[in-house]
1. Out of I, II, which one gives -23000 for helix-only ellipticity at 222 nm (-39500 (n - 2.57) for each DSSP H run of 4 or more, over all residues; to 500) as computed from the coordinates?
2. Given a computed value of 19 for relative contact order in percent (Cα under 8 Å, 6 or more apart), which structure among I, II does it belong to?
3. So distance in nm of label points 7 Å out along Cα→Cβ at positions 310 and 390, computed for just one structure, reads 4.5; which one of I, II is that?
4. For the read-out mean count of other Cβ atoms within 10 Å over residues 150-157, a value of 20.2 was computed from one structure; give its label from I, II.
5. With distance in nm of label points 7 Å out along Cα→Cβ at positions 190 and 222 derived from the coordinates and found to be 2.4, which of I, II does the value describe?
6. Of the structures labelled I, II, which one yields 0.25 when FRET efficiency 1/(1 + (r/R0)^6) of positions 126 and 278 (r between Cβ atoms, R0 = 25 Å, to 0.05) is computed from its coordinates?
7. A value of 151, 52, 32 was computed for Cα extents along the principal axes in Å; which of I, II is the source structure?
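Every number in this text was worked out from the coordinates using simple rules, so none of it is lab data. No experiment lies behind these values; they were computed from the predicted model shown. Cβ atoms are built from the backbone, for glycine too; each structure is taken alone.
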Structure I
């Protein structure tokens, strides 16, 4: 057997030409026909006594297929040992050439896992941006709680004001084309996201009034192809409501929580905000670390892995749209996005995700970072679903659906990131001082 390789590292692709001499091929045919003769039944002949010529007449195609497959597998195993690579795709056989009694030749094409030399991950210098919680944020959260506990009272005998809520029917038209409509829709006129022209048009209306209001649609309008365009909004006001806010006092704290007074409630709000900001700061740091090591290390990726990652990313995206009862084509239309551009963006995301995985996987192997069964169980126990499902049942289901090893890998990569952060020189940069 003779092998000749053509390695294309930029594509992570081996093209291996294989020549197998006639003597070796013939020997495999002899073995195959001897095996056939032990099992075949032909009228007039005893088992094992059927002539080779008769067997070739009846079984030549089957035997040739078995022999070539065996020799291809044998040559691929030899190639793996000789060139020491890890395949990531099913080998493709091309240019198979064989005539009875002659040499067998073919070409194997297979993609392989890229070998990566990761440098400078033990002493990275990064900045961790810190958002400090201030008194204003605590007050804003408290006011938000106050609004949620407010009662709405129907107002009679006066026009709509900025602080009111209005129940309306509306239609939005661009160049006389209806692009959006809603009935009995509740609008909070003080909401900063409402268009100023629309708010100003509704303020001063009375119950039962109907108006046409000219507006400029915002740049971030949900249907992107109409963003920034002039539109006409037809509004009919059905009802005006006024929000009655409860007093922010100790009774309020007792009514909505288990705390004895307003100060205890404020302290709890601050504690939750601090925890949330710390989580955000840590996520941002992890993203910064990932982007840094990805930018510092060049990686060639196999095309099949990119295609597979794109497939799963798109499937997850479409599943999410379906869950929200949205249509993919409608999404593209609303975003003013071609499918070609969507796929291009998806490919960039897939490449970024794969590079991150390869880098962290390589570091994990180098630093011998592993995940125990106890760590996986601990992660499962922290899931919000854990209290609703028996743990043993959940573990069994995860193992049956191959989610157990996926979770192990996720934890492993997170541990690797934590290891890199622990070794890094992290400078904290405060973006917002606590008042």
Structure II
């Protein structure tokens, strides 16, 4: 580790210290607050909750008031049975109408009760869909965050190779100065160093690219700079039995499917309720007043006023409606069957996914343990080769081969760490426990 730090340029060290350190929990918290997918689903969930808050309104009566005034200016001509004719122009009158109407649906085949329950289920569905998206977003953040860590570790491996090549250059220069070395050895060490410098520049660009991917997930401004921790912690305590016993209760995708099943069943009951009669209570208070300024018939009143209360009930019995209700019931029943098949399919896939993911998790941990052992051997091999080179009892090919072995060992080790973390994340995501593990 000390070798790696000493070969980082001072300007870069100043930049690293100037940038804030972003933890995984902070990245996840920022994502949960800003991520657009989560915000959209949170809005949908709020709509479900709003609709449910007004569910009791379906049980209440409807009260409406209306009023109006009408002015008339007419020309009239009448011919009576006795032959009398009457005629007048510009006869003016006006009419005022007001009413208050009460309508109360007291029975609709219990449809209003089913609709109330369905709205509550939609609230639960909205929460589950939001939770599912949160789990997916957290998994995406974890994989991307540790993707940055992976590339940083790759950068350190490159810088270690640079330090080895610089040491090779020093040894080659020293042997050449005392007449024990050859110029090609010095040149080759310089070429290898320059190649590693080029790789380092590419790696820095790659780190910036992955950071931009994380910025996009967190929905922060492009170009936001920060540093991440340089280790990838591995949870080695995940048990197959625990995952199998809790996955059905915790897997958010399966829970969403189960909730859709319940909503489909309520929709079927809702459609069946349309077969029942409906009972509507009605009541109204009416007021009407007509003023005639002039009349040409003695029997026509100058003032006509009516007001009073009426009430009653209306029973509507469905007899035939072009089989619309029958068709809707069959469609709802098909949807119930579809949701059941979809749930069974996802449940079967969940069991298979758990077994596959756990086997991959175990295999990746075994691979990681092997690569941890290999890196120790590769480092020791390079140390021996460097000492042999310093003493002049080896050749450049042996030294370069040991360096290449160390480079390959680092690449495999870093890839194994990241793959193990991905396998762990996948298992926890399947079990719906990503948020609890943080």
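1. Details: I: -16000; II: -23000.
Computed on structure II.
2. Answer for the origin of the read-out: I.
3. Answer by label: I.
4. Among I, II, the structure yielding 20.2 for mean count of other Cβ atoms within 10 Å over residues 150-157 is II.
5. Answer for the origin of the read-out: I.
6. Derived from the structure labelled II.
7. Working: I: 109, 57, 44; II: 151, 52, 32.
Of the structures listed, the value fits II.
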